[in-house]
Structure P
Amino acid sequence: MARLTRAESQAHTRRRLLATATALFLRDGFTATSLERVADEAGFSKGAVYSNFRNKDELCLAVLDGVRAEKAATVGEALSRTESLEDLLRVFTVWAEGSAGDQEWIRLEAEYLLNCRRDPALLADLARSNAGISDRITQLLTTNSRRLGVRLPMDVRHAAHALFGITIGLGLLRSADPAIGAEPFTAVVRLLAQPAAGVSVPEARAASGAYADPKRD
């Protein structure tokens, strides 16, 4: 086997650290997970952690970025195979059950936000991360609303913020009461996804461009 280059070795180390940190942060939470434990379970020294991440805050945010990206990719792939509004609603229902029901992820989101609440620099980093996932959701809404002939009733960026916020908020409610299902999320998606009354699919596709511009804010 060819020897890894320095860059390849660094990338491998970072991936191992992130994978280990993801498992630990999700299972045990932010506060209970130390950098020493991440390094030990990944098979590296603590110095290897600091060579890749400034501190535990940056490592946890990288974990959240990865989890969010994975969830967005999952729903994006499923949405790409939908052929009707009802297909889209079914996909979102299944996704919401899994994501808003993913208590490890939701609790980590909440714990990390509380950790950042009095640190403007950390809040700014978290805001940039939130903007990144909103960008992904915006792209999904734009692509699929045009493809299915759906005219969104609001600016697509606002719709993306709403869906992300509902996912986290519904997840927090379900942490306290697991009997709450994904129906509230699906109901909101249905309101967003219904074609405008009296507008044909071709007309809705044409009009959706005015509502589905990811550059609008």
Structure Q
Amino acid sequence: MSDIFTGSFRVVAAGDSALIVEFEERIDPVVNDRAIAVAEAIQGAAIAGVRDVVPTYRSVAVYFDPLRTDYDRLVAQLREQSQRPAATSGVGRPPLRIPVCYGGDFGPDLPAVAEFGQMSEAEAIQIHAGTIYRVFMVGFVPGFAYMGIVDARIAAPRHATPRVRVPPGTVGIAGVQTGIYPAQTPGGWQLIGRTPVKPFDATRPEAFLMKAGDAVEFYAIDRVEYDRLT
């Protein structure tokens, strides 16, 4: 299985049971739209033996059973779908609005983010909550949505040494990315607040709150409102 190069993308073999379609190596909504469109097309094609299809920022991983999959057909499908222009995802859907209690114990890194941008904490909150973010991909742990693009003024880099435990619902920034920790995990992002909303809940009919291509908007709430919503 050799790499297949075609224009602005390539199909890469990842072992004997996975293929990866790679697009331009940058964080860009246009590139991400192409990845999402290819993933949806492959899922819709219902190719025998395909086990899972996972879009990322700028690639799509296709996992398959080599004993059941027509490899040549799968490669042909990937090449065909990857050359099609992608429709803009999320068109007509309003942003998902997520409340955040910023700062204090919930956002211990908010002062550092404000200092990074040479501004007040209130200004940093206003900037973070004043942007509509795109969900580029979901990964790391179930429900962790990688969102962007964070305003450069508050795009503080991740910590050199991650925290051992980050509480669920914590909102963080890592450069141009922002996200919500769905569960208690280690994490190195700058922690700026917490939301009572659960990005992942296995008891819901739709366990995942967000998917790739969604639009998200944060808005500030106080601790009283946070406790009421919890």
Structure R
Amino acid sequence: MAEMKTKRFSIGYALLPKKQKSFVQDSLVNLAKQRGIDLIKIDSDKPLVDQGPFDCVLHKLYGEEWRNQLRQYVVSNPSSVVIDFPDTIERLHNRISMLDVVSEIDEVENDETSSFGVLKQVVVYEPEKLKVEDDETASFEGLKFPVIAKPLVADGSAKSHKMLLIFSTEGFDELKTPTVLQEFVNHGGMIFKVYLVGKYVKCVKR
């Protein structure tokens, strides 16, 4: 009796060159093969619907054209899983709406040594609101200098990562609206990233 062939899974990935170089290492490809997973690079010069089919599509690309390609692919391959499908992570591309879920959490008890919540922040849409001369009058919902200025859109692009530490109203001259002004908290250069897949949660300190 012939042995049952173990099913292999194919994951198509579409990443920017920089992300691909840092993420798709030989060690990862080899480990995936050992676990029955084939990592396959998606050809950005060909329609996605003409490639695969993949059990899963892992991507970090944006834009309406790519979004439409994903939609067409899902229609043709309904059993394929797309991580992350653009429509489901839309709220994460806005620095205000992405934190709404944190504001809704009320089951965390704070003590004297720890805190949990959303930083003070405000969105400035009109450029004229940034034209203030006196640091004392530049109060945005209780924010005080220094503040961090971030683009409202957080779509993974180089532009969305451009942030400025503002110490006085003179720094407002460098900003373009819409922009998010957020209270500055010195975290010593340490951040925590939390990854969630189904019920599996992984926290990484960077």
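Quick notes on this one:
- Per volume of the Cα convex hull per residue in Å³, the highest-valued of structures P, Q, R: R
- For 2.3 (distance in nm of label points 7 Å out along Cα→Cβ at positions 33 and 73, calculated) the corresponding structure among P, Q, R: R
- When distance in nm of label points 7 Å out along Cα→Cβ at positions 49 and 169 is computed for each of P, Q, R, the one that comes out at 3.5 is P.
- Structures P, Q, R were shown, and helix-only ellipticity at 222 nm (-39500 (n - 2.57) for each DSSP H run of 4 or more, over all residues; to 500) at -7000 was computed from Q.
Any read-out appearing in this document is the output of simple, stated calculations on the displayed coordinates, not a laboratory observation. Just so you know, these numbers come straight off a predicted model, no measurement behind them. Cβ atoms are built from the backbone, for glycine too; each structure is taken alone.
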